[in-house]
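Undergrad: Have a look at these structures, which come just after this line.
Bear in mind that the values in this text are calculations on the coordinates, not laboratory data. Quick caveat: nothing in here was measured; it's all calculated off a predicted structure. Cβ atoms are built from the backbone, for glycine too; each structure is taken alone.
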Structure 1
Amino acid sequence: MRKILTLTMLVCLLAMSVVGCGGSDASTKTQYISLGTGSVTGVYYPLGGAMANLITNNIEGYDCVAESTGGAVENCVLISEGNLEIGFVAASTIYDAQNEINEFEGKDGSNVLGCFSFYPEVVQIVSTDPNIKSVSDLKGKRVAVGQSGSGTEVMARKVLDLYGLSYDDIYADYLGFGDAADGLKDKVVDAAFCWAGIPTANILDLGAQHDISMINFSDEDIMKLKEDLPYCVPTKITSEYYSSLVETAQTFSIPAVIACSADLPEEFVYDLMVTVFDNLDVFAQAHDRGADLSLDTALDGLDGIKLHPGAEKFLKEKGIL
């Protein structure tokens with residue numbers, strides 16, 4: 001009997017060393033959170049993995065896992081539905097979610113809040129025809145607009161609409177940019193929309209065989225865009241990015257941003273901001289686009305977008321809000 005009692009006491013002591021013999025201590029519980037990225041071959045995925053590791057290793061009480069998802073729109077939807085805590089999204093996507101417009105019409109996006117801008121994703125309208133210099137020059141042309149329903153294709157519709165054009169005015173090809181670049185090489189596509197970080201690999205490859213042109217947006221064009229698309233950021237594309245570029249062009253970028261659930265505690269989001277901006281080198285090592293992350297651009301594209309209180313607190317302390 002004594003041996004049984006001794007064994008029981010040992011088991012209890014062992015249990016106490018982990019969670020306490022009388023039950024678990026709530027203060028030691030780990031909260032598991034998910035961070036939505038995108039395709040495993042995309043930019044979001046390695047940067048999201050780096051962020052998840054930083055959260056797990058630096059913010060006490062939290063364990064974060066980066067998940068491959070369908071990207072910006074899906075991440076916004078998952079956050080709004082309470083199925084994701086943090087995610088990479090485009091500034092345009094979170095704007096649409098919070099304003100319940102476009103693909104978020106009729107959906108409650110109030111649970112999706114902004115944290116910070118990560119890196120610019122540049123809207124590039126590419127051609128090998130030097131006579132295509134403006135959006136109006138696309139009329140009557142065969143234009144690759146992106147895969148149906150993709151972020152690029154949604155953006156193509158918006159840009160055409162702002163200039164009084166629609167798919168009725170062009171020959172629209174629903175091609176991803178890899179296929180679109182092949183079409184440009186073979187001269188079966190006149191122009192193509194590409195929304196990505198620069199330099200873009202497919203455009204570099206295209207430029208190895210052809211001189212390339214980009215549609216130029218004047219300052220007035222940019223101001224017109226920002227009236228309807230306040231998240232647009234003017235961006236110059238030069239031969240520094242593409243050596244075969246015929247001439248420098250001004251276009252616009254829509255930054256990739258970090259969004260989060262309104263249900264996350266203010267203290268956690270504040271700690272997240274501190275952790276991210278104290279470890280910029282980690283993101284630069286994870287992917288080239290990670291080197292774009294900076295306090296100086298932390299609010300790019302976030303005009304009119306509601307931020308999480310924890311993010312607001314951090315940005316105010318840094319004097320940039």
Structure 2
Amino acid sequence: MKDILDRIAYFFFYLFVQLVSLLPFRMLYWLSNVFYFLCYYVVGYRRKVVYSNLKSAFPEKGEEERKAIEKESYKWFCDIILESVKAFRMTVDDLNERMKYENMDLMRSYIEQGKSVYLDMAHTGAWEWVPNIYLNYFPDIVGAELYRHVKNKYIDEFLLKGRQRFGTMVIPKDKALFPLSRLHRDGKIFGIGLLADQTPSRSNLHFWTDFLNHDTAFLQGPERLAKVTKSAVIYLDFRREKRGYYICRFVDITADASLEPDGEVTKRYANLLEQSIRRAPAIWFWTHRRWKYDHQQIIREDAAKEAAKQAKTAEDKKA
């Protein structure tokens with residue numbers, strides 16, 4: 001029964017992708033306007049979450065200014081979803097026309113030094129339009145990206161093929177250490193793009209830093225992978241010129257993550273991301289619960305668990 005439902009879901013997903021990706025950009029944005037009206041005014045998709053996030057991130061801004069950012073963020077949210085779908089049919093020339101790069105010589109210099117490069121990104125700008133840089137600008141290195149499998153195996157296979165169409169090596173997110181370590185061990189230079197702004201799971205709340213007026217937990221996986229492979233780390237700073245046109249600037253974080261103190265690479269990434277968000281707050285995903293964990297509460301919970309564990313151990317020894 002599950003397989004039948006997965007096939008049905010895949011059929012409608014595939015139909016949606018094929019139809020949307022065929023639309024010229026003018027019609028794509030007309031459709032995005034319709035989605036925005038439905039999403040914001042009719043369905044009210046996560047409006048309470050967005051309102052709460054913006055209010056706590058920008059307490060210095062007035063209610064009207066935050067409301068304007070909220071509306072613009074929903075418009076961009078609908079745009080970026082359709083732009084990501086459109087990417088399935090965009091050629092390298094299409095992508096080059098709509099995505100311009102600045103300071104790319106930074107990455108080129110690291111590659112010439114024999115260093116692999118981690119490209120730390122966030123859910124801001126057109127991150128789905130980046131993988132073509134390996135084929136177009138750095139054909140002599142291994143281009144890679146991390147990927148989280150979806151439960152529907154038919155949709156998963158379709159998405160994987162789409163991500164591999166520019167020759168990109170796609171690595172499961174939870175199995176990244178071995179293939180990247182092997183590339184490093186074999187002396188192969190690689191570039192890998194990572195979205196590093198997801199909220200960590202409860203079991204991975206290891207690094208906290210000040211971010212948008214909050215003590216915020218960040219994933220340390222990207223930093224740890226870069227340390228293992230002694231790689232350079234670059235932040236990709238996106239700016240949107242207008243609908244469907246972006247500039248991506250390469251910003252240096254470190255020449256060798258293995259030489260940095262623990263947490264320093266992640267902290268620099270968080271600082272750069274905050275600068276990007278403050279410059280253009282509307283082009284970041286505010287629909288996620290960004291601050292669902294309270295650091296002090298987590299400390300208390302962990303301390304209570306440790307105390308209970310020690311008490312249990314003491315009781316077992318007495319018995």
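Undergrad: For which of 1, 2 does log10 I(q)/I(0) by the Debye sum over Cα atoms at q = 0.20 Å⁻¹, for residues 208-255 alone, calculated from the coordinates, equal -0.89? Kindly include the intermediate steps, with their values, before the conclusion.
TA: Numbers: 1: -0.66; 2: -0.89.
Computing log10 I(q)/I(0) by the Debye sum over Cα atoms at q = 0.20 Å⁻¹, for residues 208-255 alone on every structure in 1, 2 gives -0.89 only for 2.
Undergrad: With distance in nm of label points 7 Å out along Cα→Cβ at positions 152 and 176 as the yardstick, tell me which of 1, 2 scores highest. Write down the numbers at each step before the final one.
TA: Working: 1: 0.9; 2: 2.6.
Structure 2 gives the largest value of distance in nm of label points 7 Å out along Cα→Cβ at positions 152 and 176 among 1, 2.
Undergrad: Looking at structures 1, 2, which one was helix-only ellipticity at 222 nm (-39500 (n - 2.57) for each DSSP H run of 4 or more, over all residues; to 500) calculated from, given that it came out as -11000?
TA: Details: 1: -11000; 2: -15500.
Traced to structure 1.
Undergrad: When Kirkwood radius over Cα pairs in Å, for residues 104-191 alone is calculated, the result is 14.0; to which of the structures 1, 2 does this value belong? Write out the running numbers ahead of the final one.
TA: Working: 1: 14.5; 2: 14.0.
It traces back to 2.
Undergrad: If mean count of other Cβ atoms within 10 Å over residues 224-231 computes to 20.0, which of 1, 2 did it come from?
TA: Values: 1: 16.4; 2: 20.0.
It was calculated from structure 2.
Undergrad: Now for a separate question. Which one of 1, 2 has mean count of other Cβ atoms within 10 Å over residues 88-95, as calculated from the coordinates, equal to 28.1?
TA: Attributed to the structure labelled 1.
Undergrad: Using distance in nm of label points 7 Å out along Cα→Cβ at positions 56 and 136 for the comparison, can you identify which of 1, 2 gives the largest number?
TA: Working: 1: 5.5; 2: 3.8.
Across 1, 2, distance in nm of label points 7 Å out along Cα→Cβ at positions 56 and 136 peaks for 1.
Undergrad: Comparing mean count of other Cβ atoms within 10 Å over residues 48-55 across 1, 2, which structure shows the greatest value? Before the final figure, lay out each step's value.
TA: Numbers: 1: 21.4; 2: 16.8.
With respect to mean count of other Cβ atoms within 10 Å over residues 48-55, the highest-scoring structure among 1, 2 is 1.
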